[in-house]
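Engineer: The following blocks contain the structures, represented as structure tokens.
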Structure I
Amino acid sequence: MTKMEEKTVTSQKIYDGKVLHVFKDDILLPNGEPSTREYVKHVGAVCILPLTDDGEVILERQYRYPFHEALIEIPAGKLDSPDEDPRAAALRELREETGAVPRELHYLGDFLGSPAIMGERIRMFFARGLTFREQKLDEDEFLEVFRMPLADLVEEILKGNIPDGKTQAAALRVAALLEKEKKQ
């Protein structure tokens, strides 16, 4: 197997923002040659696919400034700190954004949206057995919560109508898991 590790020689923080921290590192490639890497560090995030007993996914329509459009996504949010328990963060974000409280919360795996330049790791969860309480949005959150049958969401993803990667990954995983459960 080919050695794949790159070694950091120097690391320079070139931007230190509230959410993003941009670095420029001088590195040595696996063959010993020098190179440079520019990348973003991020505290991490969670996303949750909440499924009602009727087979509907709780979704959000939220304006995303970098794309200057409202996107359809599953509930998600960043960790409050690097050491925050992702499960606790998922429960918090789900409750704040949708008012939903799950009886079951299953870890689906990690989503790395842009691993060549972004160090954001999104922990994906699947929530079932939902009860609803009051939504508690942050002051800077503006979103529309709505429902869509999981089968319709998968169809919209396959048609290319849902561009958000974490929503695609979580919905397709949950659909596959539920299909597997049916066969058992």
Structure II
Amino acid sequence: MPIMPDSWIREQSLNNSMITPFEERMKREGVISYGLSSYGYDCRLSDEFMIFTNVDNAIVDPKAFNPQSFVTRKTDVCIIPPNSFVLCRTIETFKVPRDVLVICLGKSTYARCGLIVNVTPLEPEWEGQVTLEISNTTPLPAKVYANEGIAQFLFLKGDSPCEVSYADRAGKYMGQQGVTLPKM
């Protein structure tokens, strides 16, 4: 599976709406960088945040997730409590081709501050805004910035299309918009 270069990502995004909105060049003027890179795309963080709080001593259970474990904020800067996490989403909407697997990785700027973006795949023919989880591994509060870079997506092209795509399986996160909590 080769990693696809910037020319392929540009072509797929401009001609097939693979990434919208699409930034053709890396933006860096006073912000954490985002846009098209050599072999990937650095996405931006929206201004929608669900900050984990444990005021009710809840248990985190992916089969019975309690949305009351979060405080929802719409803001340009989100403060993540120490040793906690926030759910958020990309500004960009992705439309993954049938012969491509996309891997999301955190940006080194945030990693150097102890903030970890979950590594997650976007499966063939998945579409939507990406819900991200950012963990603050430090004992201090940490900031993340809306409308700036947060994670890089790498595009791996298979030798042929997959037999069964995410769309074929009617995956439960297909077409998600906004921050999406775990589903059963």
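What follows draws every value from the coordinates through simple rules; no lab data is involved. The structure presented is a predicted model; accordingly, all values stated were derived computationally and were not measured. Cβ atoms are built from the backbone, for glycine too; each structure is taken alone.
Engineer: Using Cα extents along the principal axes in Å, for residues 77-140 alone as the calculated read-out, with 39, 28, 19 as its value, let me know the right label among I, II.
Structural biologist: On the way: I: 39, 28, 19; II: 42, 18, 16.
Answer for the origin of the read-out: I.
Engineer: A value of 22, 20, 14 was derived for semi-axes √(5λ) of the Cα gyration tensor in Å, for residues 117-164 alone; which structure in I, II was it taken from?
Structural biologist: Label of the source structure: I.
Engineer: To continue, here is another question. On mean projected area of the Cα convex hull in nm², which of the structures labelled I, II is highest?
Structural biologist: Biggest value here belongs to I.
Engineer: Moving on. Taking distance in nm of label points 7 Å out along Cα→Cβ at positions 53 and 149 as the quantity of interest, name the structure among I, II where it is greatest.
Structural biologist: Largest calculated value belongs to II.
Engineer: Tell me which of I, II gives -7000 when you compute helix-only ellipticity at 222 nm (-39500 (n - 2.57) for each DSSP H run of 4 or more, over all residues; to 500).
Structural biologist: I
Engineer: Output the label of whichever structure in I, II has the greatest value of mean count of other Cβ atoms within 10 Å over residues 13-20.
Structural biologist: II
Engineer: When relative contact order in percent (Cα under 8 Å, 6 or more apart) is calculated, the result is 22; to which of the structures I, II does this value belong?
Structural biologist: Derived from I, not from the others.
Engineer: If you don't mind, another one. If you work out distance in nm of label points 7 Å out along Cα→Cβ at positions 109 and 125 for I, II, which one comes out largest? Please report the intermediate quantities before stating the final value.
Structural biologist: On the way: I: 1.9; II: 3.7.
Evaluating distance in nm of label points 7 Å out along Cα→Cβ at positions 109 and 125 on every structure, the highest lands on II.
Engineer: Say we calculate distance in nm of label points 7 Å out along Cα→Cβ at positions 5 and 29 for every structure; which of I, II gives the highest result?
Structural biologist: Details: I: 1.9; II: 2.9.
Sorting by distance in nm of label points 7 Å out along Cα→Cβ at positions 5 and 29 in descending order puts II first.
Engineer: Comparing I, II, where is distance in nm of label points 7 Å out along Cα→Cβ at positions 37 and 157 highest?
Structural biologist: On the way: I: 2.9; II: 2.0.
Top value of distance in nm of label points 7 Å out along Cα→Cβ at positions 37 and 157 goes to structure I.
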